[in-house]
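Pasting the structures here.
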Structure P
C-alpha cells in the first residue's frame, strides 16, 4: 500500500496539489493506481485544495493528528525549519505519509516540492 502525504502553504489550489502528486509519482516511477490514500496533517483539514484533490483522485483523505505526526518524525528524511516552527515536525508531507502507513511504513524517498505543495510517498511494509 502506498500513501501520499501532502503538505502545503495556505490556500493551495486543486491543480497545484495534483501537479505535485503526479510529479512525486513520476519520480518514484509509480502511477495513480498505486496509491491507496492521501494523508495530511489534521491542521490542514480545512484546505479545500487538498480535500478536493483527494476527491478528484478518488482517494480517501486521512487527517493525521499531531501526536501521530510527532511519533513518525524520527523517520522523516528532510527537515524544514518553517514546518518545525509551525507543526513541531521536520516535514508535514513525510510525517503524514509515514503516520498513515503505520509503524513499519517507510518513505520511498525524500518529499517532492513543487511550488507551495510537498508530496511524500510511503509504503506500508508487508502490504502489497
Structure Q
C-alpha cells in the first residue's frame, strides 16, 4: 500500500500593503531602468549644453557646466537609495522563494531515495 504523499505548499508572500515610499521606489526603479529614461536624459543634457553654448549673453551655466554637473550629481544621489530600497524588497521575495525551492529539493531527494530502496527490494526478490 503506497504511503500518503506529503505535499509541500508554496509559501504565500505576505500581502502587506506597500507604503507610498515603496510604491514610488518601484515606479522610479522601473522608469530609471528604461531606455526612455536614458534617451530622455541624453536629450536633456544635449539641449542644456547646446542652449548654453548658443547664448552669448546671460548664460546661466557656462562651460564647464557646473550647474549641470550639480543637477546630475543630485539626481544620482537621490536615485541610488531609491533603487536600493526596491532591490531590497525583491531580494527578500527571492530569499523566500529559494527557501521554498530548497525544501522541495530536499523532499524530492528523500522520495527518490525511498523509490531507490523499493527498487532494490524488488530487485532482490526477483533474483
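Just so it is clear, none of the values below were taken in a lab; they were calculated from the coordinates. The model shown is predicted, which means the values in this text are computed figures rather than measured ones. Cβ atoms are built from the backbone, for glycine too; each structure is taken alone.
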- Working back from 28.9, 101 (Rg and Dmax of the Cα atoms in Å, computed), options P, Q, answer is structure Q
- Task: Work out which structure the value 0.95 belongs to, where FRET efficiency 1/(1 + (r/R0)^6) of positions 45 and 117 (r between Cβ atoms, R0 = 25 Å, to 0.05) was derived from one of P, Q.
- Result: P
- Which entry (P, Q) yields the derived value -11000 for helix-only ellipticity at 222 nm (-39500 (n - 2.57) for each DSSP H run of 4 or more, over all residues; to 500): P
